[in-house]
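Chemist: Below: a set of structures, written as structure tokens.
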Structure I
């Protein structure tokens, strides 16, 4: 359980560090460097081999690369407009939807109601820190996260470990490179900023992936899912500690509702794969 919490904390610390780089690099620039450095780290760990693989296997990597870059751009653009905890709460609706879609259990209706109540509280929160476009972008990131989860099943069966994720991140970095380079501009020559971006890549990709892999070897999948559902709360705490983002009571209640809904949905994992941070 500590490994899962460590992975969630690593991801949200990485997101906090990424947000602090937005004034110099812009969200597209941070996405580019995050995917680039994350791909390098995962490639060293996984050592993927794509040569000789048929097209139907390679297109899985292509699809995953497109989904990854879309998810990261949407999420980083959302946290440029929203507090981190709010953005992650809305984004988490993607994995929650994957866990519930196709269910015929009556109790899952309760999780839908709780999650909808949380989103309604956020949407009606108003005031400082609440941006309609930011909420939409966070929801869009959740949609792409749901696509990632669906793709993770055939990717996991076809490529061992992170040998499918690493080249997908390389492709994502290539796709975002023109936008990211324009966004970052001359700051790409700043070694301190590049070092910080490398840290974002490690905190957001290589380190949490390794921790979650070890956690899955030790935990039942449903327990893993329940602990991972705490991530919106972890994000809110990371935003408070690292970014000095102070949320209203209404926002904390919304986060609690979404966490409870996600934990409840994670208790039954017979239907769908689990969400994994990327």
Structure II
């Protein structure tokens, strides 16, 4: 049975730390499922790590739906949260329509949206309609052109704003809240005041859970590693090496071998060739 939002909230109540990982396709979802990770985020980070954009801003709702469908087909035990992309939740009613598509058409179990207290009415509208919502405060990537890519909440005013935003989303009905790129002491203080789980990324170890991007975890980049990420594998080098060995075997005639193909009766082949030459 798939993880539910109630299961996630019980993890906080029991003081158990947990993880969330992004995934964007069927195979990745299968591997995350097999690893026992309870939550998959189909993040708009796909705009960068899958589609090669410099920000998440160009990602469309149809793209999130496409990738979420693939993830749903590959997962049986995870809670699947899908991002609402930039400008798809500017009003509560627009958010309701688009979040509904993510659940009905894509099969997501919950949605995530960025923003603090300004999003409270939208979160409340979705929750009242039966759509679970994960909040996201601190650094919000969809606002990169306004915020820049930098830690939020270092000064007193900004720190208070982030804390009030998190608490406001909780009161609006969010079942969990992502805290991104905020100082670790601030994240710990917010987490201690939240009844719902916090999920950190670049926010220190004091959060209830942690989320990381698939490509960062597995070392799928050769020249980029965010400060907030730890590589648990170096798959870019392994994949490159495997492709080079494959190419070399093909060029040298070492692949494919007899064991990689099938045979046929020599007499049948002779009859065919005779007809071709007639």
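Laboratory data are not the source of any read-out in this text; all were calculated from the coordinates shown. Note that the structure is predicted; figures quoted are calculated from it, not measured. Cβ atoms are built from the backbone, for glycine too; each structure is taken alone.
Chemist: Any idea which of I, II comes out highest on FRET efficiency 1/(1 + (r/R0)^6) of positions 14 and 214 (r between Cβ atoms, R0 = 30 Å, to 0.05)?
Modeler: The maximum falls on structure I.
Chemist: Now for a separate question. Using Kirkwood radius over Cα pairs in Å, for residues 54-173 alone as the calculated read-out, with 14.9 as its value, let me know the right label among I, II.
Modeler: That value comes from structure II.
Chemist: Continuing with this model, one more query. Which structure, out of I, II, was helix-only ellipticity at 222 nm (-39500 (n - 2.57) for each DSSP H run of 4 or more, over all residues; to 500) calculated from, if the result is -25000?
Modeler: Checking each candidate, the match is I.
Chemist: Of structures I, II, which gives 0.95 when Rg/Rh (Cα atoms, Kirkwood Rh) is computed from the coordinates?
Modeler: Label of the originating structure: I.
Chemist: For relative contact order in percent (Cα under 8 Å, 6 or more apart), which of the structures I, II scores highest?
Modeler: I
Chemist: Taking mean count of other Cβ atoms within 10 Å over residues 6-13 from the coordinates of each of I, II, which one would give 23.1?
Modeler: The value was obtained from structure I.
Chemist: Taking mean count of other Cβ atoms within 10 Å over residues 38-45 for each of I, II, which is largest?
Modeler: When mean count of other Cβ atoms within 10 Å over residues 38-45 is calculated for I, II, structure II comes out on top.
Chemist: Output the label of whichever structure in I, II has the greatest value of distance in nm of label points 7 Å out along Cα→Cβ at positions 46 and 142.
Modeler: I
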